[in-house]
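Bear in mind that the values in this text are calculations on the coordinates, not laboratory data. Everything numeric in this text was worked out from a predicted model, so none of it was measured.
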Structure 1
Amino acid sequence: MAAAHDRVQPAPITHRRMTEADLETVMELESAAYMFPWSTGIFRDCLRVGYTCRVLRTQEAIGGYGIMSMGAGEAHILNICIRADLRGLGIGRRLLAWLLGEARDAGHGWAFLEVRPSNRPAIQLYQSLGFAPVGLRRGYYQAVGGREDAIVYRLDLDVWGAARERALKLVRRES
C-alpha cells in the first residue's frame, strides 16, 4: 500500500454550505469514521441553529465536512471528518484553515476544540496549526468499555493569520 504522500492528489476540492440533502452522505462518512458517531438529529440541529456547516466536494462526491459554532468572541470546532481515501493529503488541514479563517473574519479571537488523547493524527494536525492544550475534560467521549478524556486545545486567531493565508490559497470556494 502506498504512503499517503505517494498517493495522487484528487481533483480540486471545493467547499460549500451543508444542506439537509447532504445528511445521508454525511452520516455515511460519520459512521465510517467514528465508533460512536453523531446522530442525524445532531447534524440537523447544527444546521437549524445556524452553525457553520460545510461539506467538501471532489469532482465526484462529498469528501468531508466540518461543523463550527461561533459566539462570545470564540469559535468552537465541533466536528471535522475527511473520507478515508482522502486522508493524509492535507485536505483536513485546508478545511480547518477555512473554518478558522471564517471565525477570524467574523471577529472572534479564539478557537477551541476537543480531541481524544488517542487520536494522534488529529493532535499533530492541531498542534501544527498552532493549537495548544489548555485543559482536560474527564470522561468526555464515549469509548469501548467506558469513557475517554478529551484534551481541550485553544488557538489565538489574532496570531494565526500568516498560516491562514498560505492554507487558503489551496482552497477555492464552490458557488
Structure 2
Amino acid sequence: MGTQERIAIFIDGSNHYHIVKDMFKDKLSLNDFNFDKFIKYLIDGRKLIRTYYYSAPLDVNFDQETYIKQQKFFDKLSKMQNFKLVLCRMQKVKIDGKTIYQVKEDDIHLAVDMVKLAYNNAYDTAILVSSDGDFVPAIQAVKEVGKNVENIGFETKFSYHLKLECDKFKKLNKEIVKPFFD
C-alpha cells in the first residue's frame, strides 16, 4: 500500500478576501465563509498537513466595527484544526492626500514558508490560493526539490504566469465558491 499524498495549503488572505468580496459584491460576509468545506474541496481526499492563512490586523482606530468583525474572523480561523493564522503588519500610507492601509510582509512570509517546508519535506504538494504572479520564484524553488504545486485562481482574477508554472491549476467561479458560505 502506497503512502497518501501530503498537502499543505497556503492562502494569500488579502488576495482571497478581496476577490471573493468582489465576486459577491458585499452580499455575503467572509465571516460566513466555511473554510472547513473549502479545505475539503481543495484536498480532495488527500491528507492535509496544515493550512496557512496570511493576513494583517486592521487598525482599530481607523474603523472599529470592521476591526471587531476581522478579529472575530481571525478567532474563528485560529480555532480550526491543522490551521495556522500568520499575521503580518498593516502599513498606513498617504496617496494623493488620502490615507490607505496596505498589508505588508504577507507575500514574503507565504513564499518563505512554502519553500522552507518543501526543503524540510513537510509536504508532497503545496496548494497556493492566490492570483498573485509574484509567487512564481517560490514555486520554482519548491518544484526544484521535487514537490508539486497546485494553484487555485478565480474566474474573475488569476495569474497566467502562476497557471503556467504550477503542476495543476483550478479556476473557481461564483457557482463553485457560493456553497462554501454558511
Structure 3
Amino acid sequence: MSISGNGLCLIFRIAHPDMHLAQFDALVREIYEKTGLVADQGCCDVCRLRGASYDAYPYINPHAKPYRGVLKERTARAKVRTAREKELLDAKVDKLIKKIRKEKKDITDDYHDWYCIGCALAHEYGKEEGLRLFHLVSMHSKKYYPTDCDEQFAKCLRSRKIGIETFLWICKKHGVTFK
C-alpha cells in the first residue's frame, strides 16, 4: 500500500538504469494501457524520498526479472490522463477544430504559433491523428500547402516539449473559444 493508504507502491527492477526516465515512461504507459491505473509522475525522480509504509501482506519477488521496456519515441514526458479526462480533452479539441473549420479561421499565420500547434498535436495525438488534425487547423491559411504542412509536422514530432494546453491557449488568443 502507499503511505496514504489510497494507492499502491510498486518498485521495479530496471534493466537500463542509464535510461531511467525512458524506462519509467514505458512502464507508466504499459501499466495504464493494461490496467487503467494512473501513476504519480513525481515518482520518476530517483532522489525522491519515500518513507516506509506498513503493509501486513506485502508481495515481494526477489527473483524478478528486470523490466526492459524503453519508451524511445518520446523526448518529453507525456501527461497520463484518466479515460474521462482524455475523453473531455478530446471533446474540447474536436469542438475547437470544428469551430476553426466552420469559421474558416486562420490561427496559423504566425510561424511560431503554427509550430507550437503542430508540436501540441504531435505530443497529444501522435503521428497519424496529430497530422490529420494539424492539416485541419492549418488549411485556412493563405500560406497552406499540404507538403509544407507534412514537413512541418515531421519537425514537430521530434520536439515533443509542447503540450496540448498550448493549442488551447493559441485558440483562445485568436478568439476560438467554447462560447
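Structures 1, 2, 3 were shown, and Rg and Dmax of the Cα atoms in Å, for residues 64-127 alone at 11.9, 37 was computed from 1. To test your reading of the models, identify which of 1, 2, 3 gives -16500 for helix-only ellipticity at 222 nm (-39500 (n - 2.57) for each DSSP H run of 4 or more, over all residues; to 500) when calculated. Going through each structure in turn, the value belongs to 3. Have a look at 1, 2, 3 and say which one yields 12.8 for mean projected area of the Cα convex hull in nm², as calculated. Answer by label: 3.
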